[in-house]
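What follows draws every value from the coordinates through simple rules; no lab data is involved. Computed from a prediction, not measured in an experiment: that's the story for all the values here. Cβ atoms are built from the backbone, for glycine too; each structure is taken alone.
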Structure I
Amino acid sequence: MLHVIILAGGSGTRLWPESRAAKPKHLLVFEGQQTLLQATLERVADLAPLDQTWIVTSRLQVEHVAALLPHFDTKHIWLEPETRNTAASIGWAAVKLRHIDPDAVMVVLPADHLVKPASTFCKTIQCADDIVQKSPQTLVTIGVKPTFPATTYGYIRRGDTVKTAKCSAYHVRQFCEKPNREIAEKFCQSGEFYWNAGIFVWKAETILDLLCRFEPEIGLRLHEIEQSLGTIEEALDTGMAFKSMKSISIDYAVMERAENVVVLEATFDWNDVGTWTALDRLYADQKDKQGNLAIGSQVLAVDSTGCTVRCNDPEHLVALVGLDDVVVIQTADATLIARKDQEESVRRIADELKKRKDNRWS
């Protein structure tokens, strides 16, 4: 059966000060009235019923998640005892799923992306499921055709066409890390590269076999967890296993090493809202003649161009004088002012607050 795994434990530090440890970006609203998590859950409704849908989150966030989803069975909200990156999260989910359904196929997707329309997304995932059903050893990932030379995304280089697929599918030739601007421009011009959307489809059995092969220490910890599933020792053993588990992404742990990987070209609109400049694309039609964007507040811009302001108080006035290409993000207790070309450095604020052990703004 097809099971949906929604990863909802990230921190979204590049979206500070709105995104905090206890309430990160998937619990925020960026479009319409729904949080990103609510929109994600609604999007996958046609892929699998709720009893085959699972959310992986952290103990710090679980109260917010449960409050947002009052009709979602809390038994389907799995709490990671420690934050150990996506290889651990996905491996743990695969262990639990295999216990429930030995033949389970997993759809793994982040909770913090904007994707539409849902119908097109579901058709793409169903095509991926078809590939996995026919070739159970295959790992399928989703690639997004780049619309600009992004330096904040990883890239996937496609190879030969998968002739048996019912959609645009290719064997993966190479995974590429976040490039600099010059290389990103070459990637876009070549037509061979996709943005890595971090969406995967595979058999639970297959991903566990590969984790054991490429990361045997993680495989051993997952085996320890599996031995105690359904017993009174499960929570304790899972916590101990996570404490000693290596922190590594599923891309590094498996995807870049595996031989049988296929990428499907996304035919849906996708935005991971990874940095504040993503708002420029989301709300492009709301910019003034100078390219300034105001969201949730009043803005008076004097001799300023290309600025983005977000504030949750519609009665608050933000005045800009002589500024170009900056973001101003204001919350009740913190304000961020940053140059857009430094958007990747915003996470350093959260890192610094963590070093100071100051939880007031982290």
Structure II
Amino acid sequence: MDAKRLARYPFMKEASEYVKAQGVTLEDLLSHPAFTVARLRGKQRIVDAINKAYIEEISLSTDDERLQEMLSYAMARMLVSCVADGFLTRRYALAEAKAMYERLQTEDVALMMEVAAELGVEATVEDEKPNMHFAEFLRLTTGIRSKEWKLVNTEVKHGFVSLPKVKFARVLEQALYERIEDELPLPVSQEILDKLKGDIRGLQADAEHMKDRYQADQFGEVDLECFPPCMRTLLARTQAGQNVSHAGRFALTSFLSNIGVSREEILAMFTTSPDFDQSIAKYQIDHITGEISGTKYTPPGCHTMRSLSVCYAPDELCQAEYVKHPLIYYRTRCRRKRKYGPRATEPVKQMQPAGREAVTSEGGSPSPPAAPR
């Protein structure tokens, strides 16, 4: 690869070799004025990851810009390792992987195969299309929830799956995400921690701010403290950048919609998902919320949530006979809080859903649409 391509794909081993050939040391990267740009850009990579889950591409027209970009990747990894926060690690891994995915759209298949080899993805080219053994395909796509990625919906010939470039790039995105998440945090010395302590504090604050973005006061009248345990868990996992099952995403989306969260706020929550696709997610959220389908779905009832393995850590209120649905839990908890205060423990009388808008014990409408991704 030439230097410009290495700068676009700085996780490649060749990029590390290129930097070594320039004689740049760790001390140089941390302190030398010549690499101020690399240090600033390294921090910006993480800020972009926190705020946008994507790393913006910059000018790479000169050899110096290309070297600085390769060094910024090393700097970013060092900073993430110093912070050593699981949320930040996953968020950063996701951003680097998404950036690679977008850049690969403009590349030829030969370059994609080089990236695949670097990431340990076994693939060949047949009829100018990447080919993967179905076992390798399954290994890398189990975390991708969309139905189009299920093996039963994929053409398999003689044990091999042929993929268009865009789908192969998505497979490589998953591979890079997993690699970075596995590699970080790296061990860092006290000397490095001392030199970077200002940046570390700033990034820790940024990461904490992102974690707190969806507290109740940002949902207007919506009260996060009243969420049932299942929805608190699903929301936390979504915001942590963890994969959430199709059933979990549908349940969370429909729940949030029914308690007054806007479609735009719901969409923003899913940007941290490893397989997030904005256009697809927006369409699916609009469908679930009734914007384009004409049917506003409600989440599954508690019995169905248990059968779908998305019922988490049920508490005492969950055990009440009349609490058969997440929305009943939420309304009960909100009424209880208004009447007795945040620490109330007094029992609440049995609630009976009223009117056409109330959910039944199992809630929801038949045949729910796909969940956002």
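Tell me which of I, II gives 1.28 when you compute Cα Rg over 2.2 N^0.38 Å, for residues 111-318 alone.
Numbers: I: 1.28; II: 1.22.
That value comes from structure I.
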One of I, II was used to compute distance in nm of label points 7 Å out along Cα→Cβ at positions 247 and 295, and the answer was 2.8. Which one was it? I
Can you spot which of I, II the value 23.6, 74 was calculated from, given it is Rg and Dmax of the Cα atoms in Å? II
Using the calculated result 0.65 for FRET efficiency 1/(1 + (r/R0)^6) of positions 127 and 327 (r between Cβ atoms, R0 = 41 Å, to 0.05), pick out the matching structure from I, II. I
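Looking at structures I, II, which one was relative contact order in percent (Cα under 8 Å, 6 or more apart) calculated from, given that it came out as 15?
On the way: I: 19; II: 15.
Only one of I, II returns 15 for relative contact order in percent (Cα under 8 Å, 6 or more apart), namely II.
Computing helix-only ellipticity at 222 nm (-39500 (n - 2.57) for each DSSP H run of 4 or more, over all residues; to 500) gives -16500 for which of I, II? It would help to have the intermediate numbers written out before the result.
Details: I: -9000; II: -16500.
Corresponding structure: II.
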